[in-house]
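Since every read-out is calculated from the coordinates, none of them should be taken as a lab result. This is a predicted model, so every value here is computed, not measured. Cβ atoms are built from the backbone, for glycine too; each structure is taken alone.
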Structure I
Amino acid sequence: MINQDMDFAARLIQWQQRHGRHDLPWQKSRDPYRVWLSEIMLQQTRVATVVAYFQRFLARFPSLSDLARAPLDEVMAAWSGLGYYARARNLHACARRLDAEHGGDFPRTPEAIAALPGIGRSTANAIAAFCHGARVPILDGNVKRVLCRYFGVSGYPGAAAVEQRLWRLAESLLPQRDIATYIQAQMDLGATLCTRSRPRCEACPVAVSCVARAEDRIALLPQRRPRRVLPERRVRVLLLADRQRLLLLARPPTGLWGGLLSLPELPEGDDPSIHAANCLGCEATQFEELPPLRHSFTHFHLTLLPLLAHARPQPRAAERSGETWLGRDDCAAAALPTPIRKLLQRFFELSPAPGAAPGPEPAGESGRPAIR
């Protein structure tokens, strides 16, 4: 099959030069820092979303050294809303290692790049190909879809055996020249023509020899991840309001929302007033249940159950580590997970004008039960 498709790369290169994308901001430079940043941001995220984040991130951290020397909380704030926050933590860790061990420069070989934090084989190959002309394949989601359809590859592409077959196919198709253009062509083809739904086969430069098209299997390939029932998690969170400010806590550096600010969580079975006094250093009574908020992750569904109360911070010699009281304007620029930001937006939309207490009305007047 490969012999009859020796012009696969040539067709893609010719198509990309005429019809591919040429105006994406990271395409204007072969700077490894910019290529790397774009590749990390584009993991699990659409181009339309990434463009604005990429430009804002570069404005805040214009060089790898700027990123390496910035506090992690500033990096997380710049990433806030883009999701998959381990990417940002790895990005910062990688920049610090490059700054400390490589003088702020990326190594040139794919193997050395792949050894850095948060950089897998495909991302390392993309950096090496775009910046140094290395003759290596990539295998991101778009390329997997193109190859699965073109060669009629069955099976979930995330499975080890299927993925290895796709790597072999990707390597066998590499041209001898114009590597960067070819790599970009694969990305562009998957993103603009060979899309998951409603692919534009009539405009595809390799449709004539596509197995999925010939066998009427376009809608079936690539095969989706085997469905499984995702577990459900329910967490009570506290919106402790001191006038126009809310109490937020720094999450641990690893794990869910690592390094971001979030609302305090109430352990199951704990009294919210006692927990606020003993663990959060504030008096809070008359807790009111607010509507829940559901958010889905790759591996589970999360339902946040918010409890709102007016709170009075207790006098103390020093601020507790990781605690901060933020107002409306502060929250807008803070490093917050998307569902937490939504809860805060709900609160500020309903909160009274500055100077008035935003806490809930007493039970019996609000029409909703208070939890003591």
Structure II
Amino acid sequence: MKILVILNYYFPYVSGLSEYARLLCEELSRRGNEVTVVTSNHDNLEKEQVINGVHVLRTPVWLKISKGTISPKFILYAIKYSKQADVVNLHLPMLESGLISLFIPKHKIICTYHCDINLSKGLLNKLILKIMDMSHTVALKRAENIAVNTIEYMEKSRVARSFIKKMHEISPPIKALPETGKMEHEKFRIGFCGRIVEEKGLDILIKAFEQLQKSKKDVVLVVGGDYSSVAGGSIYPKLKEYIDINDVKNVLFVGKIPEEKMAEFYSSLDVFVLPSVNSLESFGMVQVEAMLCGTPVIASDLYGVRTIVGKTGMGLICKKGNVEDLKECIIKVMDNPKDYHKMRSEIEEVYSTEITADKYIEIMGNMNERQERCRR
């Protein structure tokens, strides 16, 4: 099949959405499909290149507004290359999705709806939110099929809940991290990895860690993730200011972790924490990655996010934005680590890139077959 994938950010930019798309595209290409990605050139990258079998086309960005990019050629390229594709996969949130979908036959479109947009208060953000919700509604209405991380999240979605009948629950693809074995350290290591942004709830984690140190001395907090080139801006300066003013000890910011070092990072932790606070987090692939490396997880009680611990039993769910509850959950894992251990094979039975690709291939294949029958 000729598959066109359209999204605003793609590798080397790293986020949950961009990594989802990259892993899926590379697996679909590996299986013999012709995969093309249309994305924005958000950081002076090559205009066109092949990455692990995936043909990537990047369009010039005129302007950036918060996390969004303004690129007129992006829309033109999306429409142009959709004419050559058998199936078109739109990854939402994406401001241009509604307009683009109007120029693509409905029977070609499968939308991957990752999450609702959540912006801070303000008249401009309120307007942006309304426009994006309208755009997403148009795209989802025109889509033949909609792929979602969890039905649980989508049932509560401000936008997507109207389209439940077209939805397919497909868990995100997961990196094939090598088995490294658990690493022993003198201090109990609490970790996080992701973009250093407001919705991740890192301020809650740091405050919980600060409280934890009053009763547990041999603990360290390791924070991995980019804080220098984040779309929409990083909250690293604010976090660093809090740490310095309150003299919080043993907090290590290690920056962006190279792909080849991720398994080592997860394996070095005694617990991984995902303290996200709003609907921009709908799943959290890092949870599964940590579990595959033998590390239990504490995740916020958010729709979709909580399902991973729920399905695997490898961790705990804490109250969203609650410093005290997060601290208590960390203590439970510290005191009873064996209660939250699972075999790697148990996790792989539920989550993997192969499982994800199988489901996409089935849906896309059915869409393509129906098109072929109509042509006859």
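Given a value of 38, 14, 12 for semi-axes √(5λ) of the Cα gyration tensor in Å, for residues 215-310 alone, point me to the structure among I, II it was derived from.
Details: I: 38, 14, 12; II: 22, 18, 16.
Only one of I, II returns 38, 14, 12 for semi-axes √(5λ) of the Cα gyration tensor in Å, for residues 215-310 alone, namely I.
A value of 1.6 was computed for distance in nm of label points 7 Å out along Cα→Cβ at positions 47 and 143; which of I, II is the source structure?
On the way: I: 1.6; II: 3.1.
Matching structure: I.
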Check: When P(r) over Cα pairs in 20 Å bins from 0, in percent is calculated, the result is 29, 57, 14, 0; to which of the structures I, II does this value belong?
Finding: II
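Kindly point out which one of I, II the value 1.5 was derived from, the read-out being distance in nm of label points 7 Å out along Cα→Cβ at positions 223 and 295. Before the final figure, lay out the partial values.
Numbers: I: 3.4; II: 1.5.
Only structure II yields this read-out.
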